[in-house]
Structure 1
Amino acid sequence: MGKYSLKGFMALVLITGTLSAKAWGPVGHRVIAEIASMHLTPKAQQAIRAIIGQETLAMIANWPDFIKSDTTGIYNHTSTWHYLDFPGHCTREEYDRLLAAAKGENLYSQTMAMIRELKDPSTPADRRRFALSFLVHMIGDMHMPLHVGRDEDMGGNKISVTWFDRPTNLHRVWDEHLIDFQQYSYTEYAGLLNRVVTKHKRAALQAGSVQDWMWESHVLSDKIYDRTNAGDKLSYRYNFLFMEDLNAQLTKGGFRLAKILNEAFK
């Protein structure tokens, strides 16, 4: 068995209850993956079935977070693939320049790398599975605004707040608490978000490039930082302020993931 073996993959996928989430949380990633699954072309469906069999995109969406608990070290190089930080309130020109100058492997560079691997018919089967899982996950990550937030507070991880009187941090509020507060399973949530998207709106959501989508998320991160301070007691009001943004990001992530997969498997 190779480095990205099926046995190892499945063992890690099953460890869903004991690991802390790092991006959107399991539900958010599954919502995005489920929405994407509803809009795949027959060719894309066939190609994905050849890679993951009877599993679904939602089932593999969180694997890149689960492997952070792997103790062998073989996945350590992927730790920087989940984010890319920018200065607060930078201009689009500054953002584009910083993105082009970013060193090493990051959310943007590896998203593009996984797309190339899936498009390449010579990519080995185990690596195609690896690339698909990471692509599904990273499209989710880039739509979680604090994954393109600010370096000085580790995307909100260092900003302590309370959520309904429970100590937490700003990053985790957006990872999990806001989504869990909606009280939906991932299939219910995906169905509700998908239902309100017209054909015209779908085209608008899918417009632009990965670079554009990350910029949108970064702009939203500024709004979040501007309206949240360390020590804030967050509850119903905060949900009211950001529920539409939350739903928009999950919806965009799902439709944009579908677009990328459909183009990769033409």
Structure 2
Amino acid sequence: MRSLSVSQRPVEAVVEAIAREAGKLALGYFQSLAILPVENKGHLDLVTEADKKVEKFLIKRLREAFPDDGVFGEEGGEIPGTSGKIWVIDPIDGTFNFVRGSQNWAVSIGLYENRRPSFGVIHAPARSLTIVGGRTVAAQLNGKPIKPLPALDMSRASTGFSIHPSVSTADRLEVVRFISEDLGISFRFCGAATISLLEVVMGETDGYVSVGDSTWDVMAALPILASLGVSDTIDWDSTELPQKLRFACGSEDFLQRVRPLLKTLSAAA
């Protein structure tokens, strides 16, 4: 990773500081939910003033720190750069949870370069969690190294999963059926991709299955997981930033077991 010439701080420290500032801004809105305006982008798909203000803040700070880089955000923020690097941001991943008063939401900043996620910071201020890492940056949780992830033990295995509101009922039922019946393991659905992926990072689950996440939902988490030896099934060479994703991540053992589900869902797409 390069260093920021103005302050001589490593990139990871600069981005973590930006994420923490954004989290503080978001937390202020979270503590004032009773007066927070909420809009519908679609069925069960919400956006708030907090999302818009936090994204605006992130774009401003990232552009100040990395003026040659592009920015791609969930709420319409798309600024081209000249470096070939793009900061992919989700100001509040888990807006539905945020609006309902759940702590399962986070600020997500991921670096996309050479058509790959390479570095990320996730800050979940309501849960006092900050995770930083990437393909060449050792993962840390609240400033401490993350211990190696446990091997898959099917007698106590669990996976997180996420399903976008637009996904068909048939695909929804197939995901739950496959996890429960074919895999025979436990599952969690927390309503925020970043939090589900943090659970994999922390060893609380063994993997994650997504049907309909956006690239900004996962761009920060996937390189952090990669630094811990976790793989994913996304073909980035044929994936563009605006696309919806259907994928799994976990150990190779986990991915081998879940690939039949992905083939079924792909055939139905």
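Between 1, 2, which one scores greatest on mean count of other Cβ atoms within 10 Å over residues 79-86?
Details: 1: 19.9; 2: 14.0.
Answer by largest value of mean count of other Cβ atoms within 10 Å over residues 79-86: 1.
Thinking of 1, 2, which structure, once FRET efficiency 1/(1 + (r/R0)^6) of positions 55 and 223 (r between Cβ atoms, R0 = 41 Å, to 0.05) is computed, gives back 0.70?
On the way: 1: 0.70; 2: 1.00.
Answer by label: 1.
Determine which structure produced the value -17500 for helix-only ellipticity at 222 nm (-39500 (n - 2.57) for each DSSP H run of 4 or more, over all residues; to 500), calculated from the coordinates; the candidates are 1, 2.
Numbers: 1: -17500; 2: -10000.
Only structure 1 yields this read-out.
For which of the structures 1, 2 does the calculation of distance in nm of label points 7 Å out along Cα→Cβ at positions 71 and 175 return 3.0? Can you show the working numbers first?
Working: 1: 2.1; 2: 3.0.
It was calculated from structure 2.
Looking at relative contact order in percent (Cα under 8 Å, 6 or more apart), point out which structure of 1, 2 has the largest value.
Working: 1: 31; 2: 16.
Of structures 1, 2, the maximum of relative contact order in percent (Cα under 8 Å, 6 or more apart) occurs in 1.
From which structure (1, 2) was distance in nm of label points 7 Å out along Cα→Cβ at positions 159 and 247 calculated, if the value obtained is 2.3?
Working: 1: 2.3; 2: 1.5.
Of the structures listed, the value fits 1.
Each reported figure results from applying straightforward, stated rules to the coordinates on display, with no laboratory input. Fair warning: this is a prediction, and the values are worked out from it, not measured in the lab. Cβ atoms are built from the backbone, for glycine too; each structure is taken alone.
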